Structure 1
Amino acid sequence: MLRITDTVALADWELTEVFSRSSGPGGQNVNKVSTAVDLRFEAERSPNLPGPVKARLKRLAGRRWTQDGAVLIRVEETRSQARNREIARERLAELIRKALEKPKRRVPTRPTLGSQRRRLAAKKERGAVKALRGTIAPDD
């Protein structure tokens, strides 16, 4: 059971962890110990997340979202399997917390009459300056 917020918790069947050998530093130990963690969360089938949250999660997950609707998180930062597992779970929880936040609806505003007039006046002034840059015709 992975608790995300007070109201949202993920069941154990929704999470799958696969351990594999990690790349990077570690000397000979890296060839023996499976410390990298692939955490898979079955987001599409999850009964704990409502539809809009799943849609936001899909957008936030990006490349980590698979075709069958799962979120994949791979962590191989530390040489400890337990620590990598904790980091993966923290990242998933943070991702879901972000998806739970409902974005504010943007209220379109109109420019004030004064700002419109100032903009047009500045355009006229700039146009006048550019008009004065023309070539000077020789007087005959």
Structure 2
Amino acid sequence: MAEKKGFTAEERAAMRERARELKAEERANRDRAAGEKDLLAKIAEMKGADRTLAERVHEIVTASAPDLWPKTWYGMPAYARDGKVVCFFQSAGKFKSRYATLGFSDEANLDQGAMWPTSFALKELTAAEERKIAALVKRAVR
């Protein structure tokens, strides 16, 4: 079996996208509306269940933590405090995964003992999952 060398095409595309985002990041850090516009454009590019999940996650995050600023991060919808990403949504289609992911960075206040989860697989959102996401986001920013 041959060893994988280098980055996949999807990983290279994400890195190129991030380079473009860095140029726009200063503008987004000064202008919340610009960051949200970029985030909503990324969601609009998604297909099917990914788009539905991303739209709902966006609603939950913005309602649960209105002080977080929407932006994009490596081509993904993300939410930041003081310019640093706290949480993000990765669509299943981004890296051809079987599920979308809600992830939290080390900026999130989710610490619990010596070990805690920082990302969650999302296949669908029921009221129970929506409540869990809202609670996690609120906890992440306290």
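Between 1, 2, which one scores greatest on FRET efficiency 1/(1 + (r/R0)^6) of positions 90 and 122 (r between Cβ atoms, R0 = 35 Å, to 0.05)?
Values: 1: 0.10; 2: 1.00.
Of structures 1, 2, the maximum of FRET efficiency 1/(1 + (r/R0)^6) of positions 90 and 122 (r between Cβ atoms, R0 = 35 Å, to 0.05) occurs in 2.
Given a computed value of 2.8 for distance in nm of label points 7 Å out along Cα→Cβ at positions 114 and 130, which structure among 1, 2 does it belong to? Let's see the in-between values first.
On the way: 1: 2.8; 2: 3.9.
It was calculated from structure 1.
Consider the structures 1, 2: one of them gives 1.8 for distance in nm of label points 7 Å out along Cα→Cβ at positions 18 and 50 as calculated from the coordinates. Say which. Mind dumping the intermediate values first?
Values: 1: 3.4; 2: 1.8.
The correct label is 2.
If log10 I(q)/I(0) by the Debye sum over Cα atoms at q = 0.08, 0.09, 0.12 Å⁻¹ computes to -0.45, -0.50, -0.62, which of 1, 2 did it come from? The partial results should precede the final answer.
Numbers: 1: -0.45, -0.50, -0.62; 2: -0.21, -0.27, -0.48.
Going label by label, the one that fits is 1.
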Exercise for the section: Out of 1, 2, choose the structure whose coordinates give helix-only ellipticity at 222 nm (-39500 (n - 2.57) for each DSSP H run of 4 or more, over all residues; to 500) equal to -12000 when calculated. Expected result: 1
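Readers should treat all values here as calculations from the given coordinates under stated rules, not as data from a laboratory. Just so you know, these numbers come straight off a predicted model, no measurement behind them. Cβ atoms are built from the backbone, for glycine too; each structure is taken alone.
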